[in-house]
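Participant: Multiple structures follow.
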Structure P
Amino acid sequence: MRSGREPARALIDRLAPAFTELSDPVDPIGDGPLGWPGYGDAIAAAASRTGESESVVCGVAEIGGVTAVVVAFEFGFFGGSLGTRTGTRIEQAFERARTLRVPVVSLVMTGGSRMQEGTLALLQLQRIARQLALTRAAGLPHIAVLRDPTTGGGWATLGAGADVVLGLRGAQVGFAGSRVRPPGYTVTQQFAAGLVDQLVPPEELRTRLERWLRLVTSPADSPAPVPPGLGASSLPDTGWDAVERARASDRPRAAAYLASYFDWHEPISGDRCGGVDSGVLCGFGHRSGATIAYAAQCGTATRPAGFRTAARLVRLADRLGVPVLTLVDTPGAANDEAAEKSGVGAAIADMFTAVAAARVPVTTLLIGEGGSGGALAFAAADRMWVTRDSYFAVISPELAVAILKRDPSRVRGTAEELRLRPPDLVELGIARGIT
């Protein structure tokens, strides 16, 4: 059996100790809306072979103690293709999720739209897209699991359109299937392009799903607590001292703060536009029984994909009612030619807007360098704290000297004049306090 190609019910049994299938009598379809010769016989043969009456199995499941509606594709039934009756089942499943106010888990394995039903099958993508939109508007999460294969309209709706996208290792995932454009595109390539959040070994799927369902259904009911500082215990004497401390290679970075702050956490990855920035960590974490979302800079120049991924995280957290923690640590936004071509200005604007529009509280801790707008885009306007080994400035002292046409020897003095030390930031009302 190829990776992820177990029958729908076997997979459901493996993931969910309790499952109640939705009642959905399927009307006889004959040779279908196009009168395709032999289609009715092929439907009967597929039903006999798989024990299913359509290409999806839908129902209410308990996964890790969380109730969810499951949409599981049966690849043995016409290659998991989308027909008119498939669309009806998926529509009913999402409607049930909204009635119950529970998440949706899509276990996707499909070759695309069903040829024997022509354009009417293709129109099911619009039908599914509307259900995705209504479910998002209702503030309910949707987790997709990409199995082998996930192609065509199934990838372009239930797969790529989910809030969290988990890809089973080894799966073929792409809009064009292997019969259209061999060789097929892989889930690993989609992950590298920022279109999949996590690569999951099939044997770990149940554990990962259980964790994700806990995270998206248990938001903290108060702002994220401010993490304690992990670095220096004393304050810098001068502005230049603050800069050197923030740039020290042995200073605690974002990964150390996240490990200390959360009991456990799960990352999301990618900007959904073809990019990944390894210098930005985003995801949801479990802390004291509740969920807090995080977007953390890792001390490098933040690239457009990093800003877009963080903005995606903030918007998703806001829709799910999950408070957000941001960790600021960057010398500034990347400004090389590649960054400009990738729209760094628009990406920064996107992050500024996401934070400004958030209805959930955003808490910010400056843990290192706070370089200009690239750092400020991650910062809450009224809820920022700073550590003792950090600084925040309109621009680095070196670049300030160059812009002001000062002698390079005046860098240290300029750092003092910029008033970028932690106590300065509190006195100026930029930060609430030092941790």
Structure Q
Amino acid sequence: MSENQQVTQEAPLRVALLGCGVVGSSVARMLVEHGDDLAARVGRRLELVGIAVRRAGKDRSDLPVDPALFTTDAESLVTRADIVVEVIGGIEPARSLIELAMKSGASVVSANKALLAEAGPALYAEAAEHGVDLYYEAAVAGAIPILRPIRESLAGDEVRKVLGIVNGTTNYVLDKMDTTGQGFAEAVEQAQALGYAEADPTADVEGFDAAAKAAILASLAFHTRVSSDQVYREGITEVSAADVQAAREMDCVVKLLAICERTETIGSDGRSTAGVSVRVHPAMIPRSHPLGGVRDAFNAVFVEADAAGQLMFYGKGAGGDPTASAVLGDVVAVARHRVGGGRGHGESAYADLPVLEMGQALTRYHISLDVADRPGVLAQVATSFAEHAVSIETVRQHIIAADPDGPDGDAGETRANLIVVTHTAPDAALSATVRALSGLDTVREVVSVMRVEGA
């Protein structure tokens, strides 16, 4: 009997699909169209036994599946499957359905970053209790294989930093602001017209999506439980054309970055303690950096490890087919465990490092000041930096014409735009410096503040 004949005669593995949106439709189609190849790779056929949807009567004739497979009874469906694929998103009913699937003996493949970032440890515990797998490669960066390399390929190494562009919508918006000079609102509208942004883009532009992904990346990279509410988050809604231009003058580009970093902090007793800094915010990054050239709606993740050095993962971070590719990779992995025995990796949180406050994160600032052009101003500014133990890397000054309508005492006074870029310092010290600068009588306005990374 040939291997293919043996695969055909073995009882198929039953696959239940929760959700049939953009990603779910691609998963269903690829399961059917690539059925023979998937069977050869797994050692058993994969049989789609049902697709849970909100509305069973919706026309889905474009999918090569039996219409009878569509059901609104998701609870019943997950109890009769060997593998459950969850692509409905959100917290509920996704969590309850996943837990029910595990209790019924099914392994789970999910693309749900919000749920994994909020309840990952609890779901890992459920999977361990019931002897099933929980895989979620598609939850971060779509088709890009990043979670498995961190969890498995770098298991013998020590990851120091993960720096990533993990939201395609914001990358598209910032890229258009940089390359075409568009304003934020105009770039968002274009992203919506092209399908890169939702009608309500809040989750993307305010950084919630990237924060959930950062929590997952940090948890895996540093063997420490990190939830999304522990991630410092700033969105891109306040990024202005002036910020983008200022970055260009430094040969930098503005990106929304997810930054996960293992750091050493020095306590009052002089002892060094390891911790994890996890943050999402816009930052200037050199165009020469590998992330500086990531364009349009693409994603990329840059990893630094002790032995492996610097690694770059790049590709499509969203969309039906790219995300379905990652989902099916997980399906094959858990199906192989069903056929050959054993389980995949569970949670690794042995390090249990403290998650640091944003004030403890080490970063650099680009600060733009509107100041009076008079003797002693630069000395005052420099003193403020020195008083907060922040070292200045560069200073640039541009004279601004006198303002005849300025405030009393300033009318007709020549002004200057002072650009200061700092060396690396704790974010708390940098923030305190900015507050001190805003209180100087010679500083008319702190025009903008943006962090600088990757230099």
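Taken together, the values in this text are just the output of simple stated rules run on the coordinates, not laboratory data. Worth saying up front: this structure is predicted, and the values here are computed from it rather than measured. Cβ atoms are built from the backbone, for glycine too; each structure is taken alone.
Participant: Computing distance in nm of label points 7 Å out along Cα→Cβ at positions 201 and 425 gives 4.1 for which of P, Q?
Facilitator: Values: P: 4.1; Q: 3.4.
It traces back to P.
Participant: Name the one structure among P, Q that relative contact order in percent (Cα under 8 Å, 6 or more apart) of 15 was derived from.
Facilitator: Numbers: P: 11; Q: 15.
Considering all the candidates, the number was obtained from Q.
Participant: Consider the structures P, Q: one of them gives 53, 35, 22 for Cα extents along the principal axes in Å, for residues 185-272 alone as calculated from the coordinates. Say which. Could you put the intermediate results ahead of the total?
Facilitator: Numbers: P: 53, 35, 22; Q: 53, 31, 18.
Computing Cα extents along the principal axes in Å, for residues 185-272 alone on every structure in P, Q gives 53, 35, 22 only for P.
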